[in-house]
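All of the numbers you see were taken from the coordinates with simple rules; none came from a lab. Because the structure is predicted, anything quoted here is derived from the model rather than measured. Cβ atoms are built from the backbone, for glycine too; each structure is taken alone.
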Structure P
Amino acid sequence: MTKKSNLISRIILVDDDEDDRDLFAEAFQSLNLKSDFVQFKNGQELLDYIKEIDHSIATLVFLDLNMPIISGMEVLKQLRKTLNINDVFITIYSTSSSQKDVENAYNFGANGYLRKPSNFQHLCKLIYKAIDTVTTNRGNEVAKEEFVLK
């Protein structure tokens, strides 16, 4: 890991699937990042939490799209209406490979799109790649060709 991984102080995962949350948490731990890790099972929990946190701390949110209560896309829209793009970075973390979902995520201000991988090592690589992408492009829109993380 490079020093870029230390630029993100807080990583948040929002996913309604407990198995996906557990796998992501295991991957996060294996990367030995210095970031705090917080997880939520739905978008409303994130929206309630995000109002209370210190926005001067670099935060990266991995946001599932298909969740109960509030969809990930709706959470993305609400966050982008209320937060500066420099406050919170958002990477969509979804099983969806729909081009429409990718386009909407890009248009609504996500910083990246990560399709949930089927193996642990690839997940670890993609978490780190998401961190690298947002720290490299900090404050700037991610180029469309770099938006979907592979």
Structure Q
Amino acid sequence: MDIILIQDVDNLGGKNELVKVKNGYARNFLIPQGFAVEANPSNRKQLAERQKVAAKKEAAMLAEINSVIAKLQESPLKVGAKTGTSGKIFGSITSLQISRAIRDQKGYEIDRRKITIGDDVKELGTYKATIDFGNGKSTEVEFEVVGE
């Protein structure tokens, strides 16, 4: 029996996916639990419409991500840190500080969990961090650590 999944089901498929399962599994479990609907012509038409809307949203999201990447790569970020007399900073630069610098200097809110810093940043200088936007999109951002 062909069914359309309404939500993700482990070991079967993802949301808005057309799958073939045994009749009893569909009638006795998936459909009554609200995990799926029967793949009749009207439900298939709704599925096609939902997939078309999702494709438009994803295209708009990718365009937005590309514009954010271009803006982030224009110029390096400046991250302030308290330093000692030898140029070493107290502590180290974290992804939270880079996220705040992006918000303050570029105007974009990026979750700190999406930012990874290659090395431990414990001295003044220029470093790189990687931002993962998901969907296979990521970029390297250059940031400069300056003394406050």
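If you rank structures P, Q by relative contact order in percent (Cα under 8 Å, 6 or more apart), which sits at the top with the largest value?
Details: P: 24; Q: 18.
Comparing P, Q, the top value of relative contact order in percent (Cα under 8 Å, 6 or more apart) belongs to P.
When distance in nm of label points 7 Å out along Cα→Cβ at positions 47 and 71 is computed for each of P, Q, the one that comes out at 1.4 is P.
For the read-out distance in nm of label points 7 Å out along Cα→Cβ at positions 119 and 135, a value of 2.6 was computed from one structure; give its label from P, Q. The partial results should precede the final answer.
Working: P: 2.6; Q: 3.4.
Answer by label: P.
Quick check on the output: 2, 8, 14, 14, 10, 8, 8, 8, 8, 7, 6, 4, 2, 1, 0 is P(r) over Cα pairs in 5 Å bins from 0, in percent, derived from one of P, Q. Which one produced it? Let's see the in-between values first.
On the way: P: 2, 10, 22, 26, 23, 14, 3, 0; Q: 2, 8, 14, 14, 10, 8, 8, 8, 8, 7, 6, 4, 2, 1, 0.
That value comes from structure Q.
If Rg/Rh (Cα atoms, Kirkwood Rh), for residues 15-94 alone is computed to be 1.41, which of P, Q is the source? Source structure: Q. Comparing distance in nm of label points 7 Å out along Cα→Cβ at positions 7 and 127 across structures P, Q, the highest figure comes from Q.
Quick one: helix-only ellipticity at 222 nm (-39500 (n - 2.57) for each DSSP H run of 4 or more, over all residues; to 500) came out at -12500 when computed from one of P, Q, so which one is it? Answer by label: P.
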